[in-house]
Structures are given as C-alpha cells and as structure tokens.
Structure P
Amino acid sequence: MNTHKTLTIGLFGFGVVGEGLYKILKQTASLNATIKKVCIKHAGKKRNAPEALFTTDKDALLFDEDINVIVEVIDDSEAAFEIVTTALRNGKAVVSASKKMIAEHLPEILQLQQETGLPFLCEASACASIPVIRNLEEYYDNDLLHSIKAIVNGSTNFILTKMFEDKLDFNKALLLAQQLGFAESNPVLDVEGYDAVNKWIVILNHAYGIVEHPDNLLFTGIQNIQQSDALVAAKNNEEIKLVAQAKKLKNGKVAAFVLPQFIQHDDHLAFVKNEYNGVVIESGFADKQFFYGKGAGSFPTASAVLSDLSALRYDYKYEYKKLYHHKPHELTNEFYVRVYVSFEDVKYIPTDRFESIEQWHVESSRKYLVGVLPFEELLSNTWWKENNTSLVLAADAIIENLDVKNIKKQLKIM
C-alpha cells in the first residue's frame, strides 16, 4: 500500500532555482508532487512555463487549502520570512533555500516549528547539492563531532582558483566569475563573506545546537587577498581558500568563524576548485569524512529542494537533537590564532598586540609577518581588514593554550 503523501506545492520565485525545480519535477513523476501555483514579482516577464501557473498574489498560495507545501526560493529575506511565517501558521510545510532569512531569523523559525509542529526543511540553504544538514541532523552525535570546516561559497572559490591556477589578479578573476554567472553584478555578499557566514549560522545550528546571529560571528571574505599573498602560499606548497569552520575545544566550547586560510596540498579542501563546495567533518570514531559537490546553480540547488520535498512525503522534520535533546554547545572567543598579515605600511599594524611574531618579511613593497594573536583582537578591531591589509589564517590556526612548546607542536612553521 502506498502511504506517501501527495504534495501540492505553492512555489515562490521562478529564477534560476525555481525554474530548475519546475523542470526537475516534470521529470520525476514518481515523487507525486505538483506545482499548483507560482508567485512571482514581475508579471510581464516571459517564462518557460504556462502563463496560468503564475500569479503576483502571494495570498493565492498561502491561503489555498489545497496547497500543503510552500517552497520559497526568493532573494528578499524579509519577504521570505513573512512567507514562511504565514505558511507555517496556515498549516503548510515549508521548504526554503534562503540562508540570509534563516540566519537572521533563526530563533523565530525554531519557535514557529515548536508551536506548529510542522516541518521546515532547508537543505538548499547551506551547500546546494551537498546533503550536509540532513547528515548533521541524523548521523553525527553532538559529543562525537570534533570539527567541521568547509568551502561554502562557490563564487569566492572560483576567484581564488583563478588567482592560483591562471595567475589572474583579484579584479580580473572577479570579472571572469561575473561573466560566467558565478558572481552577481554586485558581488559584495559573496566576496566579503556575508553569504558564507549566513550559511555557517545554519550549519552551526544543526552541528552543535548553537543559535546565533550572523552579526556575532567573526567573518571576512577575500576582498583584500593580493597576488603577493598567493605567491607566498604557492612557495609553501599551499593555497588560500575562504574557509568556514567550527571546532570543539578541550573545554567543550566551540570556536567558529569564516576567514581566508592557507590550505596545504594534502588537505581535502585543496581538492575543491572553481565553483564547487566541500565539507570536511571530523568526529570521534569516524575520523574525517569529505563531502564534495556543486555549491550553486539551477539543478544542484533544485536537487536539494527536491530531496526535502521527497522527505516530506514521509512527514520528515528536523528534530534539532543537538539543541533540544543535548546540552547545546556555546561559542567561545577565548583562544588564539596563528595568522599571516600582509601590508604596505607597518604603522597600520599594532605589533604590540601580538603574543609572538615568528616571521618578518620586509624586503619588498608588500610586507608580511606571521604571528599569534588572541582571537578577541580580531573580533574587537578592524585594523586587519583596513588600509589594504590582508589577513590569512595559518593552516592549523587555532591554539587553545599559549605556551611556546604548544605553539611549536600544534602549528607548522611557515
């Protein structure tokens, strides 16, 4: 007997992802899911679907009793939050791809799920085609998850790949990313790390039960990375990647941030090129596991939405075990990081705030040093991303307890 639910979908947004989902659903009849209505912003636009499918009236979807699932794949985070809120209150399950909306409204979304008992699934919001959220929810017990580090933004990874492999400077690499559709015409959200930190807020919740706002997580992007930094990395047999990471420290608290980092050539993340994403999860007994896949694009993102829709047929919902069934982890800023800082003029670098400086290179117009800083210094100040200064974490950046022996043992000297 087939007890799978029939899904009648109201879809918000018919851009790259929305249209991708429409095409995929036409090819997966076995799913028993149909799109009844699509809400769009601009009525006059030509679209590759029957005109009768479209409306500009959101209430035609949100208050239609036949529609039991709302899928929202729109850009406007405030409008998305209103859609999600109304849908859940009207008894509809929700599938969302809006990382910014989730990151900015996580406490309210969790509360709504508690109140309504309805599913809110968001696999597409983190790493597009990589099923990282479901794996964190189902597979990794809170106490066994040691660390998770990832490349979660395809645009910045594409730019860095071109800087390393084709020796392009940052601006040329960015232009190429825009021409190929991997970066927006306004690339600030990608390039300066906003997109990555929003995704990381979503992942931290499913990994460690941490509920935090993106404003409270340290992040930057690749906007200040210079060609000279790439040359220093290459000389040390390393690359630079924008890495989101979270690590459980010995005191049980979690260090988490999104920063550029030197990646050694034998690291899993060194394998992640161009617009791809990669996630490395390290746990107590499984050691390291590596997830790899396309982090953006029509079909990869729509495939994650499809996976959530498929799960809804069995009434699947996130249990948030790390949040509700364990003691949620806390973030901490009480640790040190080993950093490389390149600059034009040392007067902008507060060298007295470094715990130690291990290397000085001042012979060229672009100078750099390698040293150890309290993490709190980066959180409290912005000198490290101003005046054309560039900061990159060392390959093993986190130092929990500061003593000379520990620094030498934990971290590779560059």
Structure Q
Amino acid sequence: MAKTIEEINAKIRSGKVVVFTAEEIVEVVREQGIKQAVREVDVVTTGTFSPMCSSGAFLNIKQQKQKMKLGGGFATLNGVPAYAGLAAADIYIGATAIPDGDPRNGNGRPGKFRYGGAHVIEELVAGNRVLLKGGAYGTDCYPAKTREQTIGLKDMNDAFLFNPRNCYQNYNVAVNLSDKPIYTYMGKLKPKLGNAYYCSAGQLSPLLNDPHFRTIGIGTRVFFCGAEGYVAWPGTQHNPSAPRLENGTPKTPAGTIALIGDMRQMSAQWLRAVSFTGYGVTLSVAVGVPIPIIDEDILRSVSVTDDQLKAPVVDYSEYYPFGQGEAKLGEVTYQELKSGSIRVKDQEVPTGSFSSYALARKVAHHLKQLIEDGDFLLTQFQAPLPGAVTGKEAA
C-alpha cells in the first residue's frame, strides 16, 4: 500500500495524521507487524543534537550612512574573524573560527578556547548584540575604510545558517592506542585504550533511518535549530558508496547533507557552542527529519534499532579518518556503545558520546508535535542525493 506525500500532507492539514518517533515505531511494528503498521502510520520523526563542525552563518549587514565595502577587506565579530571575500555587506562566519592563536598554550600543553564562531552564532540567535569591526581599502562608491559598531539580527538584512556538512550517516568510534593522551575533535582520548568516544544518535539519527535516501533529498524540509530548514545540497564528503550491512545501513561514515535555515526563526535552545580542549570550537546543532511512510520498505528502514547498527572503532593516534586498513580495530553496535563500555583488543573500554541522545529524543518528539498540530508539512525533494536508490533496488 503506497502513499504519497500529498496524501500525508492532507492528513496533517485535517488533523488525522499518525506520527511516531523513530524510537516509538519499533514497538508499533513489533506489535502490529509491517503490513498493518504501514496502513496506519504516516510519518516517523528522527532527531539528532550533535557537534557539527562544518557549520556557519551568512550575514548581510545593513550599511551605515557612509558606506563601506567589507568585501575584500576584513571583519571580526567579538574578535572572531569572519570571511569578508564576498560583496560589500556580506560576511560568513564559520562555527570553528577562533581569534588569532593556537589552542595549545605556549608551553605546548593543550589549552581551551572559550570563544569562537559558534559562540557568536549562539549569541546572535539568542537575541544578543556583538561587536563588528571591519576594515577596507575604500572606493568611490564605498568610501569608508573602518567600521565599528555593536550589531544584532535587527541590524541585518539577512541572516541564515548555511552548514556545508551536517548529520553524518554513521561515524567513527575514536580510541587511542598510543602511550600518551591526544586531543581531537572527538575529545580527549586517553592512552592505551583508556576510553572511546562516539558521536551519533544511533536509532534516532536521521540518515540512518533512510539509508538509501529514498525520502531525503535536495529540497526536503527539516526541523533545523528551532526553525524550518531545508536540505540544500549533498553535504561535503558525502559518500554513499560506503560498505553496508544487510539492512542497508552503512558500517562507516557515509552520507551527509548541507542545510540552510533562517537564523531569525531559530532558538538558542536548539543550538549550542562547544569548546574542545586542545582542538578548538564547534557548534552543536539540532536537526529533525520527518520520514514519510510511503511503503513497507521505508517502514522497515525506520524500524532499525541500536543493536542492528554498527560503527567502526578507529585508532586516532596514528590512523585517520575513515576506519580503513590498520586503523579499523573492529565494529561495535550502538547498543554496545550506549551500554557504557565496549570490548577492543580483549580490553574493556569505557564509552562516552558527544551526541546527546536525550536532546535527540526531544527533537524527534518536538517535530512529532509540530506535525500533529498541523504546523509542519512535508516536502517532496526536488532532486535526489547522490547514491539514492528506488524502493525496488533498496528492497
């Protein structure tokens, strides 16, 4: 029994839509079976709240009376450098941008930047103002050479997040085989397998619930940091050819999506700046993707559980990044990771996650409520992501 997105949207508008989260659907399918559940269920919501370094904001700043050409000059926001190689009033601030310096102190020990691009973005979304400093060479049409003022979102014509790579479809479990601690974007890894860090919501993670990109593509509407956002393009490093399990989910880092959304509609509740000792700054991002239950195959995909999802264990002390060859120390399930420890090289290794499962669950439930209230309609993507396959091929 196939359904269309138009039919599902009609049920959303009428208040008759049936929605479950990716956690809840597991029990529904277990009790009712695939054939019965696909008749009743219209949408399954997913969620993640994780650090996503490849994030940032485009800002178009209103000109003062004496105009200045930021493009080709320089700009900082609260001391954090922004890219000004665009037009006269456009800048882009990356989440990982930091003031001049190195996250390692002068004595070589790891230090911690407490402020960077992610913090600027969080402050703006929270309604705060930041200090803009800019410099330019001056032209006949843009004569000003310096600019300094406090600005907020009201002082901008446009402000939107454009994140080139979000929602990695699976990721590494990072460990350290060396005899000294190392400081990475996966946190501090203790020597000799002292700990293991991972970063995925597992069974709630958006792209793991649609492993063949059958319903997620360019133009898909998503919940993005409290606002309606869209999949703008395949994310950088999108790799749909990664090896897969029999259920279709990848065993290594695979698909990614680029996301775009209006900062004015976002809430600081749904994004957070994060600082990693010895590495730098990043941005934790909330993303929820609705999966329309168009047929039995997609319902099977959204019914996967943590014990059916595997991730590669990778030594970050020497080999990196994608768990190939000697770097890969084995595979573990997300059920094992969430248990608090995994076994690597006959050693019990404690685990921790930088992806908040509690907040991922909150994202999925919030999106479910929006759909049930008729405040969030689904979209048919306008173009498929690379590697997308048809229902027949995915079966």
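Just so you know, all these numbers are worked out from the coordinates, no wet-lab data involved. Model, not experiment: these values are computed from the prediction. Cβ atoms are built from the backbone, for glycine too; each structure is taken alone.
Tell me which of P, Q gives 3.1 when you compute distance in nm of label points 7 Å out along Cα→Cβ at positions 239 and 303. Each step should come with its number before you reach the end.
Details: P: 2.0; Q: 3.1.
Structure Q accounts for this read-out.
From which structure (P, Q) was helix-only ellipticity at 222 nm (-39500 (n - 2.57) for each DSSP H run of 4 or more, over all residues; to 500) calculated, if the value obtained is -4500? Show your work: numbers first, answer last.
Numbers: P: -9000; Q: -4500.
The read-out was computed on structure Q.
So if we calculate relative contact order in percent (Cα under 8 Å, 6 or more apart) for every structure here (P, Q), which label has the highest result?
Largest one: structure Q.
To test your reading of the models, identify which of P, Q gives 2.4 for distance in nm of label points 7 Å out along Cα→Cβ at positions 95 and 383 when calculated.
On the way: P: 5.0; Q: 2.4.
The read-out was computed on structure Q.
If Cα extents along the principal axes in Å, for residues 199-270 alone comes out at 39, 25, 19 when worked out from the coordinates, which of P, Q was used?
Traced to structure P.
Here distance in nm of label points 7 Å out along Cα→Cβ at positions 143 and 287 has been calculated and equals 2.4, so which of P, Q was it run on? Don't skip to the end; give the middle numbers.
On the way: P: 2.4; Q: 4.7.
Matching structure: P.
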